Structure P
Amino acid sequence: MECRPGCGACCTVISISSPIPGMPEGKAPGVRCIHLLDDYRCALYGDPSRPAVCVDYRAEPEFCGNSREEAIRILGSLES
């Protein structure tokens, strides 16, 4: 599965415990990453400073569902 254009649920819902450029303490669940653009693309995509957890994340139907709203719900339930 390819990432859904206009989603960015993983950049908002999940926590990131490793440092991110501009977010040295990482990112808490439910906090929008500062690198998530208005069109829900990652400004660090392809950049070597992008956190490993983000590079390794793979869109899968069981996590991403069929829409951004469903992805937020699924990822939120896994995060809690």
Structure Q
Amino acid sequence: MKWWKLAAEQYADAQFLVGAMYALGKGVLKDYVRAHMWGTIAATNGNKLGTVLRDFVAEGMTPADISAAQKLARECVRKKYKGC
């Protein structure tokens, strides 16, 4: 995950993969809020699967979870993806 997060600072495909890892619990604890956040970021940066990921995890989330994910995505973009 460490290397994928570093790559996610520059590449939309890596952003999608980080989100997918959170969605599936691969190498990290399953976290739909973070998966949604990374899916949104990846989609915004041109990764077509980012939208699919975001919509998939949203089905199992509450409106409060989605709001939290959107807030995290805005903060992450503001920080230029560092430390997300």
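Quick rundown of the values:
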item: log10 I(q)/I(0) by the Debye sum over Cα atoms at q = 0.13 Å⁻¹ from the coordinates reads -0.35; which among P, Q; result: P
item: Value 2.1, calculated as distance in nm of label points 7 Å out along Cα→Cβ at positions 36 and 60, assigned to which of P, Q; result: P
item: Source structure (of P, Q) for helix-only ellipticity at 222 nm (-39500 (n - 2.57) for each DSSP H run of 4 or more, over all residues; to 500), computed value -22000; result: Q
item: Relative contact order in percent (Cα under 8 Å, 6 or more apart) derived as 26 - corresponding label from P, Q; result: Q
item: Mean count of other Cβ atoms within 10 Å over residues 44-51 - structure with the largest value, from P, Q; result: Q
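Here, each number is a calculation from the coordinates, and none is a lab measurement. The shown structure was predicted, so the numbers you read here are calculated from the model rather than taken from an experiment. Cβ atoms are built from the backbone, for glycine too; each structure is taken alone.
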